[in-house]
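*Asks:* Below are structures written as structure tokens.
Every number here is computed from the coordinates shown, using simple stated rules; none is lab data. Just so it is clear, the structure is predicted and the values come from calculations on it, not from any experiment.
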Structure P
Amino acid sequence: MKIYTKLLQVLEAHQVRHIFGVPGDAINPLIEAIRELDAIRYIHVSHEEAGAFAASAAAKLTGRPQVCAGTVGPGAIHLLNGLYDAKKDRAPVLAIVGQVAGEYIGSSYHQEVDLHRLFSDVADYLVQINDPAQAPQAFTEACNAAVANGGVSVVIVPHDVGSGAVADFPVTAFEASEAGRLTASPEVLRKAGQALDRAERICLLVGEGCRSARELLAPLARHLAAPIVLTLKAKDLLPCESEFVAGGLGLLGSKAGVAAMEGCDLLLMLGTDFPYKEWLNDDCEAVQVDTRAATLGKRRPGALAVHADVAMVAPWLLEHVKAKQDSSLLEAMRSSKASWNERMDRLEDLGRSSDVIHPQGLARLVGDLARDDAIFTCDTGEVTVWCARHLRLRPGQRFSLSFNLASMAYAMPAALGAQLAFPGRQVISLSGDGGFNMLMGDFLTAVKYELAITVVVFNNGKLGLIKMEQAAEGYPESETDLRNPDYAALADAMGGKGFRVNGPSELRQKLTWALETDGPTLLDVPVSPDEITWPPKIQPSQALGFGLAKLRELVGV
């Protein structure tokens, strides 16, 4: 049996259905094995970075391992950004990487790079197969490690080894859904319960680690009379209209979320490694529940550490902690949220301008018109702000972003991965023009494989978030302008369907057309470049920096 035939058997056992990559000499034996077996589909992308992003997004959305591939040298290097996205967001991704033949390794051969050194930081599991006999065990360990660790595995296969043969080998597949649940000791749970019983005003900070306990979040909030603040990664765990959801926290958050955090006397952190500790209340008690021991106390020093799965701890809290009668913090949050939503409604009103489309209204309308099963993939930039605040998710919808790496260019390749992972669902890419420009060539991949994605381009002709960062630091705007093509014409030229919106009066109709059109579609929406993305709470330094920047622009210094 050829070693890549064995690889495909291992991948099938782990429910892998696609491999994203660009063919090349060192991985041609892999391409041939795929052709012969016809069990796993090779998705030939235009750029390996897009393939790695697609694999990362599919892994985040499914929780199952996904695979990308690159050949010697440049092909391998191109994978890195997408693999770092998977690493930072703890997504199980396996990269199969070709290398020059073994006799040439270390000789500065044509296209040779030190792949072990290149991938040593991004990979949790890294192995080079120097003998075909290594392959079956290495492939199995790589897949299982990616799932168990929630991270990246890299298997390097030299060109001459890739065509080698191996004996058959039984496959042991590890599925995250079958993993044992980590629970805390009775003593630690008792201490957590006592802290919650002492508290009068509790706030829940909910992260991605609550996904397996999502059905318990509202009952727990009701029991504790506690508002829920969602990290952006947990945006799709609960609908924004829930009576317990305050909104987000940090620069992309809401005033209600900030008020709930500041008003609590106990912060209950559930499955989150929220990095911006300056937004956390450090004048109250804190209890942190997480399966990853390394995160406990990292952002909130002094928190009572509960090393356990939220899905195991939440039922215990519901049974043993006394129900709270004082709902003053929850009621205050609801009042603040109502005021905040009124403000957001005004910003989202498409009728507030007859000639300019405001991005807040575009994000809101996309959410309103999307199907209940929609998956949204979002770019990094100002579009992240508009989607964090104005895309109002409903139950069953999903939201994916380059959350922790915060890389531009994620949205459209991520939509490829999402559509292949969930072919029956609506997939919408919410792309900034700067991010889309970086990997726009992979719209061709959607056309080639007839993937039903809708790409909505927020076209403001600028790197809007960089403009705002410059202003916040007191710098005048510089080098943020973009010269964009006619995106609708570009989509048509690539074989998809493009629409361009020429004003607010056309937006609803053309967005509806784009969402209802079969196959890959793109909606080019020119939006106002002059929107200000204010944080929910403005720091004096930010106000000073913004004022200095505007003064410098006026006087030309």
Structure Q
Amino acid sequence: MKRSFLLSITLLLFCTFAAAQINLNFGSDSPMRKMQMAEIAISNFYVDDVDEQKVVEDAIRGMLKGLDPHSTYTDAKETKAMNEPLQGDFEGIGVQFNMIEDTLVVIQPVVNGPSEKVGIIAGDRIVMVDDTLIAGVKMNRADIMKRLRGKKGTKVKLSIVRRGVKGMLNFIVTRAKIPVHTVNAAYIIRPGIGYIRLESFGMKTHEEFMEAVEKLKKQGMKQLILDLQDNGGGFLEAAVRIANEFLQNNDMIVYTEGRRVPRQNYKARGNGQLKDMPVYVLVNELSASAAEIVSGAIMDNDRGTLIGRRTFGKGLVQRPFELPDGSMIRLTVAHYYIPSGRCIQKPYKKGDKDDYDMDLENRLKNGELTNPDSIHFTDSLKYYTVRKHRLVYGGGGVMPDYFVPLDTTKFTAFHRKLMAKNIIMDTFLKYVDNNRKELKKDYKTFESFKKQYEVPISLTNQIIAEAKKEKIEPKDSDELKKTLDYMRYQLKSLVARDLWDMTEYFQIWNEQSDIVKKALEVIDADKK
């Protein structure tokens, strides 16, 4: 009894002291007082052991969920993984790889990277890392990456199996900074017409972009197709620097404004290298954020032509708040407005992220991806472009000058099932792995590959056979034909990627792209 009484007194004194401290820090009426008192009560009095880290993280996520769809919390691990693609580099061994039957197979070593320097080549199988077996043991990709990556200057031992070589090959690789490229294709698509595709907007995007521009200018580029399809955005500063290259001095690029954030204008400085070059920007429903800033600035200043489908519609600006443990809150602090004055943020209900995430699926169901007449803007959202005073609309993405419908007939149900089960990729990877040496011998240049290579019937037959094992079959011969036609482009593009790189991939893939075809039609029409 006495012991119980003393325990009660101790707990009472503890709670009184804690409450006093919280009142001192936040005031007795502060909502933060309730939050801290709740955390103290849970951590000290809950019946079972409590993971305090999880309790706090769940509380943060709950608070942010009620604000808007783009205010988010990420733990330290998630934050690092999310930032890496935009930072321009990471530290590791420098290989592109795929997993084939539970074994890491090198697709390409990074040019001049640490693995290439010690002699690792495409097709090599990495079976051990620092004497730890990683092949055939069901190790997940994240764990493998963790073993391969490390601080610059540290060494790692790789044990490799190579076709045609007996026994194990051992390499000591010194980790280094590995570039992460956001310009993933740049080539002359037709005489005088350059094509550059941006995957995202990172710290080194502008530098990469200008290198690509200079390369294409030397090859005779007089007009540019800037492909921002599927570009989910990135850093605002990177978008501003890209847009600056196309605009005249003092042209508005974008401005931001929020409740606690005063208006900030971002204007062109007049030193752009592409101010007078005709530009055609490709966008689709997955072009978002920074991609919408660039495309919106070009459209609203009547500087170029947009082709494709209505963009995603993200007009909110997030500010990162780094927390002591490496985690991060990305909090929406402002809206951004493109030069006509429109905010292109699509509507959302606070706290209903599921509905927001269904937007693209709803666009498809409503016919907005296949028919421009299905897209409706209210009169209250009317705006006009800066120079030519053309009518444009806010409140839901950027609508391009030329609408290109999504051809849903290409994406058959049979093909979707093949992709969902990873049958196409698994079969393709084995094909390239088994035939890499012969393919390199037969096609010494990409030009010869592009002209002469045809996807072998044996490969498509193997895919169909693997599908049957999974009880996946086309409903009729027409669906099979459509699937095979589309799949041949897909497979040829993938083979080009694995033998060369992403530029070669898109040179094949763009031959069947309706948006790219439309861009070339518009360019031809503009010449007349």
Structure R
Amino acid sequence: MAYGLLHDFLTGNTTRAYEYFGAHFIASETEGKKERGVMFRLYAPLAEDVSVIGSFNNWDVGAHKMQKVDLAGVWEVFIPGLKEYESYKYHFRNAKGQYVDKADPFAFYSEYRPATCSRLFDIENFIWHDSSYMKSRNRSFDDPMSIYEIHLGSWKGKVDNRNLSYEEIADYLIPYVKELGYTHVEIMPITQYPFDGSWGYQGTGFYSVDSRYGNPKQLMSFVDRMHQAGLGVILDFAPVHFAKDEFALADFDGAYLYEYTDIKHRYSQWGSLLFDLGKDPVRSFLISAMNYFASYFHFDGLRIDAVSNVIYYDGNKDKGENAGGIEFLKRMNTLLHGEHSSLMTIAEDSSDYQGVTKPLEFGGLGFDYKWDLGWMNDTLKYYAKDPIYKKYEHHKLTFSMAYFFSENFLLPLSHDEVVHGKGTIINKLWGDYEQKFALLRNLYTYQFGHPGKKLNFMGNELASFDEWNENKSLPWNLRTFPKHDSITRLIRDLNLIYSYEKAMKFEEYNPKHFLWLMADNADQSIYA
């Protein structure tokens, strides 16, 4: 089994690399004696003199040397008697002759930043209570799907200067989301990351649950409770790039194991390092990470970040298609849907690449849904216009239906639209205070009336005039003001209509189910 899994890993075809690599609690027989301990396995082809250092051996580089077990570059050692939460790293000489200490790429848990060590954690034997939900789960093509996008750290903010745990967040989140009628929650990335300001999009531990909010089993409990309440959970996953911190994946064994060898492609527009998605072990590493979260945590969907940067070099069509990236996406969807027929994959893609949600057998990439960023941009520009000039921008609200049926589009009003000086949704709208609220009601009604699944970032329902800040709680006091609370109640009512009115959701990707009654009345800005 191990040989077959390793072969699949090296050829980019495994979804279960985490079963072989990393740190696993096992019972091993040595000289006729069974001992429980941890098997450490590391993929580092050009490393030499590898050892495990940790809190259990006082960080002694000579205490637990690893053995190279094959020519592919796999190192392993079994250490008996270890316990959960022990901290560890790998110490070795890299291809450049430098001695380095690296966190485990396959670690299931990590120290809370700014500490950088991996931590031992036994991920087995969680008791689930969501079997009924999982049996009935599907990809929601003919069901309502209204998604509440959330950043866990700033939804409620800190209490007594600490983050709420996954379970504590669930205590507040479940009744609130149920009250508003959402069907799914989408969590911004919760794989381990060092810099709060990256919001999780520049990771260092792609199997490691974010320790800001607790351990892996606490996250399992979060999803389990959401499912018991009838709510789906989507994980935002960023396979394009990773943080350049030296303790993690960067130049891992001294020969750019995970990133591009060619410096021309190595760095992203954000200053992070780009995964070389043409390398088969990198493909296996990332696809296995996604499958790990789908399998062990029962996530219902994966929202794949920055897909245009996978399809094109630097996300720029003029720089050409990234053949390795395109093949990665196809293989990812093939393997993940093969493992989980009811798992959704959602592309956050700003490009006009054709066939993102087309089935693989028809030449597409195989995603289930694609964010309609064109709809979002055109809509917000239109609603920002003075009514006098709207007749000149009339097409901005009709254009989306000219291409809508080419993909399975999802309509997002996401976190990207309420940061970096862009203003909040209500701030973008034309008019004085009263007019902005009227337009906001109109905007949300338009979003729910337009074909396509829906997504709103947390706080959109509060009509806040202050931009989102990852270091602050949402301004919950706004619900005490009738004007703001009326928007929250509107979202609730729109979700209710969307859920119960068949015409709002049934076969919404079938062009026979949509007809313009009035699309050209630009002078009066009327659409029907």
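*Asks:* Once mean projected area of the Cα convex hull in nm², for residues 205-316 alone is calculated for every structure in P, Q, R, which label goes with the largest value?
*Replies:* Structure R gives the largest value of mean projected area of the Cα convex hull in nm², for residues 205-316 alone among P, Q, R.
*Asks:* If log10 I(q)/I(0) by the Debye sum over Cα atoms at q = 0.14, 0.24 Å⁻¹, for residues 309-388 alone comes out at -0.55, -1.14 when worked out from the coordinates, which of P, Q, R was used?
*Replies:* Label of the source structure: R.
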